[in-house]
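Structures incoming, each one as structure tokens.
All of the numbers you see were taken from the coordinates with simple rules; none came from a lab. Model, not experiment: these values are computed from the prediction. Cβ atoms are built from the backbone, for glycine too; each structure is taken alone.
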Structure 1
Amino acid sequence: MTHSILPTIALGLLAAFVLALVLARLRIPAIVGYLLGGLLVGPHTPGFVGNSAAAGELAEVGVILLMFGVGLHFSLQDLRKVWKIAVPGAVIQIIVASLLGTWLARSWGWPLLSGLVFGLSLSCASTVVLLKALESRALGKHPHGHIAIGWLLVEDIVCVVVLLLLPTLAAMQGVQGGGGSTLLTVLKLVFLALLKIGVLAALMLFAGTRGVRWLLHEVLRHNSSELFTLAILGISVGLAYLVAILFNVSFALGAFLAGALVNGQPSSHRILNKIEPLQDTFSVLFFVSVGMLFDPRILVQHPVKVLWVLAIVLGGKTAAAFLLMRLMRFGNDAARVVSAGLAQIGEFSFILASLSMAVGLLTPEGYQLIIAGSIISIALNPTLFAGATRKRLPAEGAGVLTGR
């Protein structure tokens, strides 16, 4: 029996809280507790069965606020400091992980584009997990930590572009025929997608920034905390909806762009303080809803496939990042911080996987493999990161960023 939304929220949040509290004592990230809490109230475990459809609707709000927060935290200034390292490193690592994932999926008989989306999902590290790992070792303000954060920002940008291209990829998968007509159709789809990116970026940069600045200025004149909170929700959810409808893209992309617009505004710090409690609450619901969709039978039915996924996430990605850092003449310390910090997949992987499944680019089996790989890699990451950064790092100085 499927219950209504209120018991689902109540028991889902309670299970997430209890499990996160228990796992915190084991130094395992709270995200794992949230996912397992969702599993307990989902249809794949005995006992209470929550309303997955209603939870999924709430999860959409969680995705919007989560992506709004990512855009709000996005800092070109931070990226500018390390762009010579982060941009080539992140792009090459994403290519390596995507190729490995595509090769693996093709060996299982999946279509090429399904394999590509699968590989891209395995390349996206979790912002929450990385920041917590850096904080646990007091590396958040260390130059090595700055490189890891900049690296992750580039990954986020690539994932945002992929979100925008998902409808185009789905349309390309549906293109049939032969010869020049197929090639012409594909080129037309790619051109339209690039044109859409340009128009959307121009509107957001010129019209959007001025509009948001004016709106926030008007709200602040009234000195009302409630109105200010409502304005934040209106901007995040409203812009996400408008962008999704007008440009046929995902709510997640619209929310990210809305957060990026607000970022840099004079009141951005106040907005961040207001949005964080809402973002945290709905983010938990998002992870709970993902956990509700997870079928643990994938671990029994396809253990070898799960191990291959973990080999790419924990082995391929980590080795690629470490070697890239060494090739850019950084020391072992910096290479270990970056490679170990990114040895997991998280919220962007869920968003990419769920949206890809919705447009027919990913099978339910692929989705389950991504969730399984995420849960296990996030659970193992604190131990891996602690082992990789056991050595005391040098204080900030001229030689740290160069590794010399």
Structure 2
Amino acid sequence: MAPLDGILILDLTHVLAGPFCTQSLQDLGARVIKVERPGTGDDTRAFPPFVAGESAYFATLNAGKQSIALDLKAAEDRAIFERLVARADVLVENYRPGVMARLGFGWEVLHARHPRLVYAAVSGFGQTGPDAMKPAYDMVVQARGGVMSITGETGGPPVRVGASIGDIVAGMYLAQGILAALYQREKTGEGAFIDVAMLDSQLAIQEHALAIASATGTAPVPTGSRHPTITPFATYRAQDGFVVIAAGNDAMFGRLCDTLGLAIAQDPRFATNAARCENHALLKRLIETVTLSQPVAHWLAVLDAAGLPTARVQDMVEVLADPQLRARNMILPVAAQPGGPAFTAPGNPIKMSTLPEATALPPAPRLDGDRTAILDWLNSDGPATGKA
């Protein structure tokens, strides 16, 4: 039995933050019914890359969910939706604040009708504050939340983080909030309203940048791959590429010096982490005078043997072949719909003794493809939640 077996989630979200959240909860055993716009569905159905006309982006975020297309302004579809809400444990939406209330399905209305329902909303700027009604995408909150100001090379232009962390981090916080609300409901019998903002979430993940700015009054700047408060902790040039070296304390730095044959561990310029941070540019040159003499593979072997944290900078094709990730079922096939293509998606990073390990994922739903099964389930005398 998976931890969230018997939990039914109505997912009204599209694109990334909400679907990422509900995919995580489905990985833990919840049943997710995706309520989509008739005709077009989730925006990501139209996002490349495509395989046989179907979106790989959509498939990786929605594998195993069910889909029903409902127009929440149409009387017949509203009636279906109300029946779904009556059976749901969680409703997740990412409309602008006030949209669901105008449709007659806001928190206050639904909480009065269904006190146990957990209502989770994710938006760019949250449900309150002077900018609550502004639209936002990932790049907008990366910029406004300060992430772009510390990403990239020193002296270069602002750079967006390659992964869509504005959406993804908000989705992770939303999932945490939902789990907490479900646990609280077990004690109180009552659901809760959860308000997660993408902008808030960007601030919450910036541990060193916030500490530097608040303690010194000076805004941190981009440092490339180098950690701003730990040295050496960066990429270093080897003969045929780059190798990551992360020596996080004085003992590790001493072992690194021994491994590289550098007699500098007791040099006052490098003897402490604070001194190494102050002299990071000089230390990088000294390290690279050694690492440039051999290929990356050599340094990976030597540094591993010394017990030092290291890695090759892999591209995503290399990542998909990584034996460690494959051993942990983190690269999984997504089954094809009849006549459709197969895809690849990440596995569940949460490994639990009580959670069966997936070795493949069910297919992503066709738009409105589960209408008949969902309506049959609603008309049945089956349990209020759980698998159809």
Comparing relative contact order in percent (Cα under 8 Å, 6 or more apart) across structures 1, 2, the largest value goes to 1
Value -11000, calculated as helix-only ellipticity at 222 nm (-39500 (n - 2.57) for each DSSP H run of 4 or more, over all residues; to 500) from one of 1, 2, is from structure 2
Highest-scoring structure on mean count of other Cβ atoms within 10 Å over residues 143-150 (candidates 1, 2) is 1
Calculated from one of 1, 2, P(r) over Cα pairs in 20 Å bins from 0, in percent reads 24, 48, 24, 4, and the structure in question is 2
Comparing 1, 2 on distance in nm of label points 7 Å out along Cα→Cβ at positions 23 and 279, the highest sits with 2
